[in-house]
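Pasting the structures in now, so scroll down.
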Structure P
Amino acid sequence: MAKIKWNWPFIIGFLIVFVGASIGFLVYAGTNHFCGSVCHSMFVYRDTWEVSSHGPKVLKDEPVACEECHYDRGIKGYIAGKISGMRSMIKEITATYHTPIKGEPKEARCKECHDIKKLNETETHRIPHESHEAMGLKCMSCHAGLVHGREGEGEAKMTHDACQQCHDTANADECTKCHKW
């Protein structure tokens, strides 16, 4: 029986190129460009993100990347996000994805950038975020669709309809609890 002669420099070179290309693809697959331009089902979400308070048209120097909101922190979160992304890519390729795409951001991620103690007051409103949190409300309870809209139709703004889910907005006495006149 003939002995197989391995070409070790070729095998090692191939493995280095393969690992490098795989890492490069994983990094590229996590970019906003990949998510919004390669995945056809994400076009509407890219377009709404671009003009939102988190996108490049507002935050010109450093827009918020998809992974910053939609992945958990750390290596476990990164791996879980990549696995989820691979599933999404398979659905994209096989055209088995469902719209609107469900991809609610992680609650803890909102609070890494937004301090709810500092969000309580604007020029026209005072919203007690801390008391809403104490009642167990999540950020998305009021701010769903903030970046991508509810169905990808554009950035959602807070409305009386959103507040009316819990508050009696028809009662004028209730208005001054949130509105400054």
Structure Q
Amino acid sequence: MFTLMQQWIEGYLAAQKRAVDSLQPAQLAGLIETLRVAHAADRQIFVAGNGGSAANSSHFAVDLGKGASDKLSRRFRVLSLTDNTSWITALGNDYAYDQIFVRQLANYARPGDVFIGVSVSGNSPNLVKSHEWAKENGLRTIALVGAKRGRMAELAEQAVVVDDTHYGRVEDVQMHVLHLLCYAFMENPVE
């Protein structure tokens, strides 16, 4: 039994490594530059996802807003649209679940701000609608998606595709990307 579990673990870790290795450093450098430009112009960064991607979005907002900002002369203005449960449930109840992020963007976002959507499928209706709205309203758009790409990858100005469809692996690699974006400013505080 132990040997079978060890083999499964080895296979899982090998697949995780392949998913991480599918990332393109030049593409990630482009995301860092988008955040650097937004920071220099005092733009707002919005991030959103569902389920595990919502948790990753919240984690990213903390790390960029606190950790990365602690290393810079001016703080990042970052907001996870997944964090206000009262607002999310009011919007979902009074309008529709696919409006929970768009309606928040309508209150806060301005042209030149950045919207980051995090989704394994790339087809979450609330994130697709958010990318459509952001694009129509002059926001920079970034999609972090899995191998299925989905509509978000088509809409986003910058898309990072993790070459896997396993939800856990893709979410793990997306957190790698989000941490990398933060640590780029923590460990290389170039303004």
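Structural remarks
- Set P, Q, criterion mean count of other Cβ atoms within 10 Å over residues 47-54: the highest-scoring structure is Q.
- When helix-only ellipticity at 222 nm (-39500 (n - 2.57) for each DSSP H run of 4 or more, over all residues; to 500) is computed across structures P, Q, the figure -13000 traces back to P.
- Entry that produces 94, 32, 31 once Cα extents along the principal axes in Å is calculated, selected from P, Q: P
- Taking relative contact order in percent (Cα under 8 Å, 6 or more apart) as the measure, the highest value among P, Q is held by Q.
- Structure responsible for 13.2, 36, with Rg and Dmax of the Cα atoms in Å, for residues 55-110 alone calculated and labels P, Q on offer: P
- Ranked by distance in nm of label points 7 Å out along Cα→Cβ at positions 63 and 79, structures P, Q are led by P, which has the greatest value.
The numbers here are math on the coordinates, done by the rules we state, and not lab data. These numbers come from a predicted model, not from an experiment. Cβ atoms are built from the backbone, for glycine too; each structure is taken alone.
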